[in-house]
Structure I
Amino acid sequence: MMFQLDLKATPFNLEHTLRCGQVFRWEKTGDWWYGVVSDEAIKIRQIGGALLFQSFPDRVSIEFLKSYFRLDDDLSKILGEINRDEHVGAAIKALNGLRIIRQDLWESLISYMCAAHVSIPAIKNVILNLSKGLGKEVSFDGRVFYTFPKPSDLAEARLEDLKRCGLGFRAERVLEASKKVNSGDFGLETLRGMSYEEARGELLSLSGVGHKVADCVLLFSLDKLEAFPVDVWMKRIILGFYPRFFTADFVERVLARRSITPREYEKISSFGRKYFGRYAGYAQEYLFHHKRSEKLYQG
């Protein structure tokens, strides 16, 4: 199938969107991106304003992809609001069309719980192992894919099996969260009706969910676009580009260490939300991917 975008009215760049590190289940082969979304194996490519796609079992519609890629966001307006200085301006110029993806809430929670302090390739490997071991096999376009396990699948898994997937010490926390969600003790879907602060507080009550994991879930699956996740990259970016908003002692102390304390995290994240406003999450993603791309290109 195909649908045509007016890129002036609806800027979109598939490459930037899928390469920026916000999702872990997409890989590019030739001209096509392959991924698994909501139990569907999908392949998609962009040629100018045209998006061509196929899926199996063929339940993915144009409307679904519009929602998934957040084509309902007024990206020009959003970028206009966050374009507050030369740093984010350069990122917008280089990456115009990058959109935050509206991910599945359950998969996002577990994926980001697995992602804490782990490289992107390692995260992808853990998620593949989980899906391979506990999900369902889907054959499509001569390839084999695996759906992400449901809460019941993970809740009933053995701790040893989760550890064999590469979760390490996270296995116990993932198992505990899965049991709470599966039993209804933790109402994951109720978070949608909460404010950013309320939803973050609920997520932080789960063992294994820290500030960064909570902010990633809020931004990438709960439409809380003010969320501003902070990792090692963002710590360096914010303190490198905006040191005047912090004390010299704070900047020196935080940059000297790889990790940051919850209080330091909150100080940096709070700055991002206040400085960039209601679409701070978009600013975070543009700054993050722009800086990371520069590093990758430099080798």
Structure II
Amino acid sequence: MDLLAPAKVNLFLHITGKRDNGYHELESLISFADFGDHLHIEESENLSLNIAGSFAKTFKKSEIDTSPASNNIIIKTLWALAELSGRDPKFKITLEKDLPLAAGIGGGSADAAAMARYLVGAWNIPHNNKLDEVLLSLGADVPVCFYNQSAFVSGIGENIKPAPSMPKIHAVLVNPRQSCSTQDIFEKFNSGYRKTIDLPNSFDSAQDLCTFLKSQHNDLEDAAIRNIPAIYDILTLLDEFDGCMLARMSGSGATCFGIFDTKDQAADAKKKLRQTHPDWWIKAGILN
């Protein structure tokens, strides 16, 4: 089976508090792109993992290990659900890694979630509290990536509600090919906490959505820019393109996105950015 692990985009991200265990609470409106990593999974006599794609060479040795002690989140997911269901994991897995690592668009979490969706079906694992606990233990973004639909999340990522009705969004995603550690960014976050917000029931157009989003924020943006100044450059460039209605960073960075009025305007921005910054990772596609 071939599975898409789509890029996750935080349309806004508010930090609303901090728990006693050190984890920050947040609220975020999340959407998914029509592109991402791909997993090819087939049954086998033993367990193996092969990594291909644009970012295959960025993996460390410990991240291609298939033992229960592996640091690869796909393999962690496989062993966790094998233990939950009493199964023996024997698959040949190929990951086509085309999303940058530590990029704020849920690449690893999306890969783990795609693996989990496959196993839930293949092994007939019931979707109950035990499964939810396992998914959250793998990473805060894994549950919403498993849900795999536009959503409003709160808590540390465990509270997931369907997003308001939204139109398709023409977007360009840009990453300077610099990793941005989520832990480091949260440690650098030193702003105040926001109050919770109420979302409208629907957004009738991309313009309506952007009008709403302009009054929201990504509270980690300033901390991420201090860590990777190129984020500021990307946001400035995106904002200058014709038809760009909103430019913002996703997650803890360093990937930024621009929402465009039309498909042609998004394609033109992608083309021009690739000409001026061939070293950056740049994708155009549709959210929702």
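What follows is calculated from the coordinates using simple rules that are stated; it is not laboratory data. Note that the coordinates shown come from a computational prediction; the quantities given were computed from them, not determined experimentally. Cβ atoms are built from the backbone, for glycine too; each structure is taken alone.
Ranked by relative contact order in percent (Cα under 8 Å, 6 or more apart), structures I, II are led by II, which has the greatest value.
State the single structure among I, II that was used to calculate distance in nm of label points 7 Å out along Cα→Cβ at positions 85 and 117, giving 3.0. Computed on structure I. Match the computed value -15000 of helix-only ellipticity at 222 nm (-39500 (n - 2.57) for each DSSP H run of 4 or more, over all residues; to 500) to one of the structures I, II, and report its label. The read-out comes from structure I. One of I, II was used to compute Rg/Rh (Cα atoms, Kirkwood Rh), for residues 221-276 alone, and the answer was 0.97. Which one was it? Computing Rg/Rh (Cα atoms, Kirkwood Rh), for residues 221-276 alone on every structure in I, II gives 0.97 only for I.
When semi-axes √(5λ) of the Cα gyration tensor in Å is computed across structures I, II, the figure 30, 22, 18 traces back to II. A value of 2.8 for distance in nm of label points 7 Å out along Cα→Cβ at positions 29 and 181, calculated from one of I, II, originates in structure I. Quick check for you: by mean count of other Cβ atoms within 10 Å over residues 213-220, which of I, II is greatest? The maximum falls on structure I.
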